[in-house]
Structure P
Amino acid sequence: MQIANNTVVSIYYTLKNTSGEILDQAPEGRPLVYLHGHKNIIPGLESALIDKSVGDTVEANIEPEQAYGTNNPALIQKVPRAQFQGIETLEVGMQFQASTEQGPVPVVITKVDADIITVDGNHPLAGQTLHFSVQIDDVRDATEEELAQGHIQASGGCCGGSDDSEGEGGSCGCS
């Protein structure tokens, strides 16, 4: 069976940046499992996997526009320290949820000054070309329930968005 819209796909992948540093990978025995054609992974990787079959390997270089987008300067904000009430120590790298008109947006602190804190709402991989090495582990037709929900049900392993241990809504090509 070939990968197409409305198939459930299991992949093992290694994600590297342009310098060759490994950013993420599916652990042995825990493939990434997702519903193809439902925006559960980044568009560039989804496109690269169309028509592939079990056992195929894919090397895909995904430009920022087909991954997590380019860096958007409007998502970098300087906010008063007072916005962080109840938090005594603020450090570069700390992550928070900012409330916006479009809903909550994850932000990371990038600079701490006496009274001003700089936060960045860009995805950590925004602006980067991503290099995927992928092996197709399994492909099957989606169930009616999976199609209705637009994603698969967790059943062990990495389901449709990694284990989200970074709190980023999934890394590894998930969106």
Structure Q
Amino acid sequence: MNSFINFFDAINNFLQMGGTLLWVILFVSILLWTLIAERLLFFKFYYPQLHLDWLNSWEERSDKTSKTALFIREAIISQAKINMTKTLPIIKMLIALCPLLGLLGTVTGMIHVFDVLAITGTGNARAMASGISQATVPTMAGMVIAISGLYFNKLIEERVSNETHRLADLLRYH
């Protein structure tokens, strides 16, 4: 129990060290990882049934050679792609937002450093270090979240591409 409390104290100290903007980055991070987890769970649990439904609806058709059948096939593939990419634009936007919020944290921290310099001069190294810390921690946090988010975004995009091609191959248009 004591290590659990120490863990949350360390997180709280880290968030305090980074200033107010680090709380915003934390919120964006939670939202980003929730959406990434939702997409991964979608592919694990919900997509297989949808995939079977689309295949069954195509297989039940007697006409697979007409122009109408081609349009229906394209509609099924489009619907599948829409379902698979539902939250990807939001995920991409949040990934792009993280480094920008980190940069804003850098600017805010440097303003704090310049305020300290204006008030106390260059003699108060401790106050300047606080501002520099406040400037670098949000930048690091934003970059770490964005880089890890990029990996999972690419993973999901590749899965969407593979599943779209696989579905297109399985829905044979004779």
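Throughout, read-outs are computed from the coordinates displayed, never taken from laboratory work. Note that the structure is a prediction, hence the values are computed from the model and not measured. Cβ atoms are built from the backbone, for glycine too; each structure is taken alone.
Where is mean count of other Cβ atoms within 10 Å over residues 64-71 largest, in which of P, Q?
When mean count of other Cβ atoms within 10 Å over residues 64-71 is calculated for P, Q, structure P comes out on top.
Computing helix-only ellipticity at 222 nm (-39500 (n - 2.57) for each DSSP H run of 4 or more, over all residues; to 500) gives -2000 for which of P, Q?
Checking each candidate, the match is P.
Among the shown structures P, Q, from which was the value 19.6 of Kirkwood radius over Cα pairs in Å calculated?
Q
When you work out distance in nm of label points 7 Å out along Cα→Cβ at positions 16 and 56 for each of the structures P, Q, which one comes out largest?
Largest value of distance in nm of label points 7 Å out along Cα→Cβ at positions 16 and 56: Q.
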